[in-house]
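**Q** The next part holds the structures, each set out as structure tokens.
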Structure P
Amino acid sequence: MKIEDIRGAVADSLEVRGLNNRTFLREIRNGKRDDGPYMIGALACVALNKTAPA
């Protein structure tokens, strides 16, 4: 999975949940919010899934 995919998934998920701040969502998609809690959580989940037993 590429970082761009994770950013898109985070932004899409926030949008589905009702966040309509277009600037914030665009910043997530463009990588300007990689140090924020949403992206850190998403990256942690991806890391856990990579190490999870099959």
Structure Q
Amino acid sequence: MEQMECPECGNEIESTEDLEQTEVPEVETDDDSFSLHGSTDLFLCSGCRKPMGVGRS
């Protein structure tokens, strides 16, 4: 795995152990309404909680 650096706080991220993982809903919008389609993992910097990316299914 390549190393990443958080652009917000400079925290070096070497593995998923350096990230916080949370689940967020997937939504689809249509005009003024929306519908839920499931959820996906969102990975946050453990130093400042800046979103770093989403997981792939």
Structure R
Amino acid sequence: MMMDLMIVILLLAFINILVTWGRLQKRKWLRVLLISIAIILVFPALIFGLRAIM
């Protein structure tokens, strides 16, 4: 359970970094790529979070 929570925290921190870095990019394709990866990573974070509280 504690490991799942650590994974969630790390994933959310990584998502935050990707979104921040993506918003700073001037190239549209790179911005879209970084934010898309961040959105995809939300789902594993949600799954690990739900697994940790169940």
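**Q** Between P, Q, R, which one scores greatest on mean count of other Cβ atoms within 10 Å over residues 26-33?
**A** Across P, Q, R, mean count of other Cβ atoms within 10 Å over residues 26-33 peaks for P.
**Q** Say we calculate mean projected area of the Cα convex hull in nm² for every structure; which of P, Q, R gives the highest result?
**A** By mean projected area of the Cα convex hull in nm², the leading structure of P, Q, R is Q.
**Q** While we're here: As an exercise: relative contact order in percent (Cα under 8 Å, 6 or more apart), calculated from one structure in P, Q, R, equals 53. Which structure is it?
**A** That value comes from structure R.
**Q** Sticking with this one: Identify the structure, out of P, Q, R, from whose coordinates helix-only ellipticity at 222 nm (-39500 (n - 2.57) for each DSSP H run of 4 or more, over all residues; to 500) was calculated to give -21500.
**A** Clearly, the read-out refers to P.
Values quoted throughout were computed directly from the atomic coordinates according to the rules given, and no laboratory measurement underlies them. Only a predicted model underlies this, so the values are computations on that prediction, with no experimental measurement involved. Cβ atoms are built from the backbone, for glycine too; each structure is taken alone.
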